[in-house]
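The structures considered in this document are given below.
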Structure 1
Amino acid sequence: MNVAICDRYDTDIIHINELLNANIKKHMLNHALFDVDFFTSTDALLKSPKSYSLIFLGILMPGTDGLETARQLKEGLAPPTIIFTTKSTEHCLESYNLGVEGYLLKPVAEKHFEKVFTRLVLPIFPSTPTLDVYSNRLLCHIPVSEIFYIESIGRKCVIHTSRKTYETNMALNHIESTLNDNSFIRCYRSYLVNMNYIQDILDTEIQLTNDDCIPLTLRKRGQIVKLFNKFLISHSASE
């Protein structure tokens, strides 16, 4: 998504960008999906050869003001989503008539920015399933796709992901039922493994792509191999 932040003041540009980054992180979106450019001139924005899907736009700008800029942008072949950022409410009706989607008053508060972000940006991206657990007294939303495996140690579970590990008091049986995801298999009584990360199945262990090895009993090996082959076939068919 190409994003433009256009304001006459650098401090306001920095503030909007910080709020944008905070919401991208909070809602667990991929930063690489956002290509953000900054403008202190609407004329430079209008002359840009780049097409923007989302524009944060000041109204009281030198040269072409924000209202006229929005009108020209909305008349283009690919009208962007525009969010006005201004200190005044006097242009609310005009912005509505122009088809502007958002109106934020400066200084832009975090809660107001998040409401606009949730309404206008989040629906563009598919939701990411998460496993929600308490770890170190904090509620963590762990993307399921990032989980390599989960192991039960005593009364705790350790969740191994591509970023870090999380320790939680949630029981493995509870986690398994909460996930309800056929990508995970119970290969051993204390382990739940994401088949997306299986590299090889040996006689007594499963090798993962992160070089970790999960113990495997010979008694369950045949069943695990069948489930893994079925998983590979179903994924190949869906691609």
Structure 2
Amino acid sequence: MKTITAALFLCMIIFTSASQTLNIKPYSIGEADKNHKYSLSANYPKIDFGPDALMGVRGIAEDINGSIMKLIMGQFTPFKQQALEDTMTCSGRESTLEINYSTIYKDNGYLCFMFETFSDPRCAAHPMTYRTSFNYSYTGKGLLTINDLFTPGTGWLEYISDYCIKELSAKSKKDGLENNEANILEGAGPKVDNFYTFTVNDHSLDIVFNLYRVGPYVWGFQNVSIPWKGLVKMLDPAGPVGFMVK
């Protein structure tokens, strides 16, 4: 009886969160070392479902916001520690870390943000920029990885890998890159970790390859858009993007 009651309560929360208005508000935080060793800043989204949201729905918002803050602090903390421990001799500039975000998708109980981090440690040969995706189902599983979208055993990983390798190889050839085949095969091979940065929209699953993942620094970020029509039979119909199947 307790199990049935808990299940009904969970269903009520999911239904309520799906029916209430999702609000995304921009916030910012920052920190600067008084000895000018580092400067940290982040622009990030904060979620709520309005002042009349039920306690369970407010809990979902708190979980989303907590996960976003964990992502930010997961970058702030090691960068700050490295800057404080830095004893290298070079120019007197401070180490700088900046995080910004964009909202990619916010419908059908699915949230998708892309965070872009500009990292410029003191004494580094050059600054580095990298992207981190944030995918969250607020009517289902919560924080997502790419394998959460698919039904196991359907060959989705091999399909995505083959699609990306084909697209990247064609673009590499078009851009005049030489001897880049090994980088593409390694960075876009059928390993889940190769596709940890991804976003969704109404038309496609987009895979983002950070700098150096599938080619030299000069090639920059690489994005591969995979239409849903080729993935629909592999998606979990009860999963976070099951609405693409319907």
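Thinking only about FRET efficiency 1/(1 + (r/R0)^6) of positions 68 and 116 (r between Cβ atoms, R0 = 25 Å, to 0.05), which of 1, 2 has the largest value?
2
Now for a different question. Figure out for me which of the structures 1, 2 the number 10 belongs to, where relative contact order in percent (Cα under 8 Å, 6 or more apart) was derived from the coordinates.
Of the structures listed, the value fits 1.
If semi-axes √(5λ) of the Cα gyration tensor in Å computes to 49, 19, 14, which of 1, 2 did it come from?
The correct label is 1.
Then there is this: Which one of 1, 2 has distance in nm of label points 7 Å out along Cα→Cβ at positions 84 and 220, as calculated from the coordinates, equal to 3.7?
Checking each candidate, the match is 2.
Taken together, the values in this text are just the output of simple stated rules run on the coordinates, not laboratory data. From a predicted model like this one, the values you see are computed outputs, not experimental measurements. Cβ atoms are built from the backbone, for glycine too; each structure is taken alone.
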